[in-house]
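Given below, in the form of structure tokens, are the structures.
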Structure I
Amino acid sequence: MTTTDIHAFEGHLDSPSVRVSFEFIDEGLNGDYDPDDARDIPLLRLDCLVRAGLDGVEGEETGIDGWLYPQDGSICTMVAATTTIEIQRQYLEYALERLSAAVESGGRVKRVMEELSWMGDRPSFS
């Protein structure tokens, strides 16, 4: 695998309450990604922002108008950074659906993010 095989979906997906995106920040199975270790996999980080002004929503200012960083709103997933952009988008759509439902029902982002950390390690989105 070469570093040109590593990529993340560019941009973000939004709902009225949540924004999600992927980024690759050199994370792998055992912490920092090691391209010299054939068993290591470059992994994508899922980031979540929540819409300011919703009941019960708390977080730090982002500098992005109307969005807050919730506590525990970023987590490394099992989605390989070599996964096709189309499949990455499907994972983001799934994450957006789950996180939006949690935020809009007054739930916490943390529990959903922990569950979403296993995306990529399962053959389906359910």
Structure II
Amino acid sequence: MRYETWGRPVGDPNPCSAFNNGDPVRKFNVNVVLTNNGSTTSGFWYVDAYDSNGALLVTCFYVYGYPSVPPGASVAVTWAAFTNNDTWVRKYVTSVYDENNENIIATFTQCFGGAGELTGC
């Protein structure tokens, strides 16, 4: 997990498709490995990130599409959340849907301190 200076996401309709380098923010990268220990293929999955004040942040990922994960397999994705320079990423919530993308079948939460270190929630 690390922070770097990045341009504010401004793409439309996908905010992750363009960045304004004249309006710098903090980009927080987290590498997530999702392993399917179940008996069915997972469907859509995503991460919601929240700042130190509880606001939902723009979150982007470095992979094409949201990969489904077959039983016994793993997939690695790097997620990036963008926060103002006076806040930090406090929490990542990963939600995994069933293979029909109808129901959330698992939720995982990770919390972080101001320097990006893992902390208790």
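Taking FRET efficiency 1/(1 + (r/R0)^6) of positions 7 and 71 (r between Cβ atoms, R0 = 35 Å, to 0.05) from the coordinates of each of I, II, which one would give 0.75? Please list the in-between numbers first.
Working: I: 0.75; II: 0.35.
This value belongs to structure I.
For distance in nm of label points 7 Å out along Cα→Cβ at positions 23 and 47, which structure out of I, II has the highest calculated value? Can you show the working numbers first?
Numbers: I: 0.3; II: 2.3.
Largest value of distance in nm of label points 7 Å out along Cα→Cβ at positions 23 and 47: II.
Here volume of the Cα convex hull per residue in Å³, for residues 15-78 alone was calculated and came to 106; which of the structures I, II was it taken from? All intermediate terms of the calculation are to be shown ahead of the outcome.
Working: I: 90; II: 106.
Source structure: II.
Which structure, out of I, II, was helix-only ellipticity at 222 nm (-39500 (n - 2.57) for each DSSP H run of 4 or more, over all residues; to 500) calculated from, if the result is 0? Mind dumping the intermediate values first?
Numbers: I: -7000; II: 0.
Going label by label, the one that fits is II.
Values quoted throughout were computed directly from the atomic coordinates according to the rules given, and no laboratory measurement underlies them. Just so you know, these numbers come straight off a predicted model, no measurement behind them. Cβ atoms are built from the backbone, for glycine too; each structure is taken alone.
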